[in-house]
1. Give the label, chosen from 1, 2, of the structure having the highest value of Cα Rg over 2.2 N^0.38 Å, for residues 56-247 alone.
2. Computing Rg and Dmax of the Cα atoms in Å gives 22.2, 72 for which of 1, 2?
3. Supply the structure label, taken from 1, 2, corresponding to Cα extents along the principal axes in Å, for residues 32-151 alone with the calculated value 66, 32, 26.
4. Of the structures labelled 1, 2, which one yields -8000 when helix-only ellipticity at 222 nm (-39500 (n - 2.57) for each DSSP H run of 4 or more, over all residues; to 500) is computed from its coordinates?
5. State the single structure among 1, 2 that was used to calculate distance in nm of label points 7 Å out along Cα→Cβ at positions 208 and 272, giving 4.5.
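Laboratory data are not the source of any read-out in this text; all were calculated from the coordinates shown. All of these numbers come straight from a predicted model, not from anything done at the bench. Cβ atoms are built from the backbone, for glycine too; each structure is taken alone.
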Structure 1
């Protein structure tokens, strides 16, 4: 049986865009195209494509087949789960559940919250971490600094715990890195505050995990959600990892084959499984899980300190270039020197953001993102603040540039030249 063969142009691009540093994962790309939209969907890693190639000849059912093909796929799927668990620093007792993406993972967690849970978020979250939560979540104002975020959370949790009507459970849901500004949030400090007040904390690591190590145990977070398509893997694979008690007590997120240990003749005569299987009914996304695990394994053996230093230099070059262009104003939540990953958003005075993005693509083969980035409350606020700070009239939407593995100084320079 033959395996999937990459088109020659794509295979060549994979070689040409792979970083020269030994051990750094390479990514696929198309010659002549400059991709600066990693925060929406990162390019596929060579390791992911190779992993899919390797499993395709064995492609068969997972978990319920006795043949060699099915057994091989089942083993690959469960090994992928363990590899992702190791990559995220999951604790031995944590569940690692494969989902479609971060949005799906956080919706799963929202469906599993015990009765009487109050959710606390900040106004700077992606819609995936604003909209799924049931009841009346407490949305804290966007903080002006990482320290302000920690103080604000502490004050809010102390107030929630006062009096006879304190909620039975509290979950703090927060991003690790903003998908609008790239700024890194103080997760370990927020987790410490949450636990001090008897709350749990869920980390949206969709934008953090591709750039910085995420260690559930070291950060002491209770849950973490990631998307494969942000992490150099294909669409349709994500993960929710975290404590199993709420997940095992909840109604299954999906109902069907694989989520049960016994089904009787009666309508409600069902015994649901515990562990990840409880929420993974149906045939799983084997290729997505295997591809995501391959990227996780490649990143685990890479020199992430070097990758981080290279990215910081690239972002500094990008920000300096943007600052040199009259009428370009960067968006930010914290101060200008706050730690950030490879994401920068800005607006151009007097120019419609969608028109700028379209011209960059059409005339210069440069792909960027325009709009409000599925974080409307935050993006609108930051555009207003940027306009007041600069004294310029800015459009109602912004542009976002994002970089990662395979991005180069020449990519950034081409963008700055095109904008200029």
Structure 2
């Protein structure tokens, strides 16, 4: 099959012509040519950015399914094929009106996150009131409310207008829920008022169902068949903008066609080796970009106690600050997985490093967090220098922006580093669920 490559193909050709990383002590077990074919298709303009709920992401799912079939994987127990389809609820705000202390509040000063079809508050007894003053932490207040659930009115001082507008824009796009298990709402008013004497709030939403699909393949174990090593990545991205500009497609080459390519080629490598004592599961998750719903649904389809470790591969298309072919791991302090992987490499210096961007809270920003909440040693592995990368969530995150030589070596390193998991020789410590922040109840 001929793939439509992206812009700046000369840069790609240059990266492919480079030798493997100097000083590497690992054999060339994984085909750079096949890695290039896979990511070239997944990040191509033909897939139009792989947005959730589109035909384009379905094309990507077909491609991944076909690769799993070629490799010789089998579907996950309970699935008739590699596609694991499910539905989520989309909750879109329709109307919101607020009269506070006899004054109608302008729409531009209102925001709402609600899992309720409608609400009508006419008394302070109908909700809990919160104020966010000039010196208060608005993000923290909303986060605590979200964890608590229930019905809330939040009066926000205009000093927080910029952050308020950010939340307003986010909430205006609606909420997505795997299941509407909690009826709750947060109505936010940008105002200098700090007390509620008279109130009249009315709001409505629409709730619709949408289909999503994970792609999951299994390489059954030869001995410890009930013990699972999970390799995962998300294959969705942001789609395209309705623009006539030359570059309007969010190709998501690094985020996360690179990780998806990795799990496909790791599956091919281990299937060819044919010596895995534990069962290996390879999951391409959908809908990570809109809330991690693929991993949430997936986690309900198996016993998390059976998952020995989760190697979630997220953005490995560029050399890390620690050098080409090396990765950093989120949440290294939450299990001893990183230590065990470095020991398995028998290298004088580590290949797996601690997350160098702790302020970005990355442990909770990818699909690993869902399984970690269930006690699985679930971590994300990345190489991108987030403090310098100019392509994250931009249309410029295309194939030409990647270093395929470094990416290929990351995959090689992960194959070697995780061999002890595959053989059943190492078992990492479990994550303490009491120290992992839970999902919000409303948004």
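1. With respect to Cα Rg over 2.2 N^0.38 Å, for residues 56-247 alone, the highest-scoring structure among 1, 2 is 2.
2. For Rg and Dmax of the Cα atoms in Å, the value 22.2, 72 is produced by structure 1.
3. Computed on structure 2.
4. It traces back to 2.
5. For distance in nm of label points 7 Å out along Cα→Cβ at positions 208 and 272, the value 4.5 is produced by structure 2.
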